[in-house]
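Pasting the structures here.
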Structure 1
């Protein structure tokens, strides 16, 4: 569990760094639409970091489920936010990785459904 939390909190720190970088350094170089996309990546990353902290601190889930859901959301963050960072920080053309962002979004949605299903099972006493 602490390994998960260590990785998650480091990801949270990276989120703040990227957000500050976007707000200050990229403000002059990106178009308003591009900056908005970058901010969306940062915001979604932080939402899921906070969710993962809560999931990993609760005693309502098994260690196995915590590990599984952490990996699902980490992969989703990497694909969704990471692809947006790659486009705007790595200058990778959108047409090379256009499919990665929605794939990451899909993985994040799957993570939410897995979490919802686990909570539903617990509410039914299973």
Structure 2
């Protein structure tokens, strides 16, 4: 994970943990790694990880069981809502960038449709130049 100095680290961790849940890296019902494990993995302070996990709990994406640890929710609607929120945030960034470059809605839609059918960014494809 790349840290962005313009945003609080704990907020970036919330986004990262939401992403892990949304893409199935942390499956519904799975035990979430401990605060210490995550702090070591990400190279951040355990208190920062704890704050981020508390927010993920508040969002309903994880639950804490006093003696067993923290687990990803089994609530499919909560996971779907989290996935939609992440996609909306990404879409908002695209819309802002496209508008900032003076693109019309039709141009932006066309670009998105082409990228969708290509399977992602050109640097993700071996044949792209």
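Quick notes
- For distance in nm of label points 7 Å out along Cα→Cβ at positions 7 and 111 computed as 1.1, the structure of 1, 2 it came from: 1
- Each of the structures 1, 2 was assessed by mean count of other Cβ atoms within 10 Å over residues 39-46; the largest value belongs to 1.
- Parent structure of the calculated result -18500, given that helix-only ellipticity at 222 nm (-39500 (n - 2.57) for each DSSP H run of 4 or more, over all residues; to 500) is the read-out and 1, 2 the choices: 2
- In this comparison of 1, 2, the computed figure 61 for percent of Cα pairs over 12 Å apart, for residues 23-62 alone is attributed to 2.
A short reminder: the numbers here are calculations on the coordinates, not readings from a lab. Small disclaimer: the values here were computed from a predicted structure and weren't measured. Cβ atoms are built from the backbone, for glycine too; each structure is taken alone.
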